[in-house]
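Nothing in this text is a laboratory measurement; each read-out follows from the coordinates by a stated rule. Nothing here was measured: the structure is a model prediction, and the numbers come from that model. Cβ atoms are built from the backbone, for glycine too; each structure is taken alone.
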Structure 1
Amino acid sequence: MIYTKTGDKGTTSLASGQRVAKTDARIETYGTADELNSFVGLLKAECEYHDTKKQLNYIQNKLFNLGAFLSEAPGEWITEADGHALEGYIDAMQLQVPLQRAFVLPAGNRFMALSHVCRTITRRLERKMVALAPEPDAQMQVSLIFVNRLSDYFFVLARWMGVNCDISDDFWVK
């Protein structure tokens, strides 16, 4: 059954089995990772590029891994290689986008706008992770690097899609 009734009084279980309030900072943090994952799914549904869909699928799996780590499941869930993979995606896209000379407004077509939504949710996730572990252990540090690269990925992805759809960046005008 989908319902267990164990959360009916406002608590939930971490992977460790410990019960905590549904408002616990750890639950808020991996809930944000789950929210981001849902928006990545929406972004993927808007995507017409096979290689980009594969990248987004990879990211969705890593976000589930991140959620497992944040829920205190034992094991190594995010690795340095995951951050390097994102850097590879970013580097390949940046070869195709013009040099950025000003702040870019979150705009463009639906895919671009959704990519910016993913970027801002990723930044919120990063802030929550930092608040959760102000002095991060090695696994949290690797996870923070991954999340930091992920926000960069979504920013560059939006710009890359603009190039592919012949949509110019909208720049901030003071």
Structure 2
Amino acid sequence: MTGRLDFGGENIRSVDDLTAKLDASFSQAQPLQLPVLDVVARYVAPGQSTMSFPKGDVQATLARGVVRVRRLTMSNSALQMIVEGTVNLSGRLDLDVTANTGAAGLAAALLPLRVPAVGPIPGATIAQASTLLAARTIHLRVTGTVRNPSVQIDPVRLLTEEAVRFFAGAAVGVPLP
């Protein structure tokens, strides 16, 4: 893993007074063996928790005792996954996981989309991406705690803007900001 982690805070009296920003990338990792992701792996890659991911990244912030995961992505030739949401320092989870398990035809499926490299993605494009990827994606809602995560499959879900950017970038081999 390479990246940058900046810590800060004013009048620090407890860990809740800390702030942090993480921006990092990783390669050749096995993140599905980590707590919480090991449970997610049962749904997105059954029996393959040791699969390697040649690339991935994480962008997260810490403020008031809550880690906000803007994006945690990982991709290989069989699976692309994005995690978004929050984890508080006491271990409570509120995460959305979207995984594309049909990586082979991803580029062809997303070819008709016009995802802007910067700026907001139009709602119609998000709806179109959600429809095009519906048969290839699984969306999970992860709640509970780090020690005891609860996973629910959420079959009807529009992709988030961050997920559309991630899958569109994976399709063309270029990560979108």
Report task. Name the one structure among 1, 2 that helix-only ellipticity at 222 nm (-39500 (n - 2.57) for each DSSP H run of 4 or more, over all residues; to 500) of -21500 was derived from. Result -> 1
Query raised in the report: In terms of FRET efficiency 1/(1 + (r/R0)^6) of positions 65 and 81 (r between Cβ atoms, R0 = 25 Å, to 0.05), which of structures 1, 2 is highest?
Result: 1
Requested in this report: Out of 1, 2, choose the structure whose coordinates give relative contact order in percent (Cα under 8 Å, 6 or more apart) equal to 26 when calculated.
Outcome: 1
Query raised in the report: One of 1, 2 was used to calculate distance in nm of label points 7 Å out along Cα→Cβ at positions 17 and 33, giving 2.1; which?
Result: 1
Report summary line: If you rank structures 1, 2 by distance in nm of label points 7 Å out along Cα→Cβ at positions 25 and 97, the highest one is 1
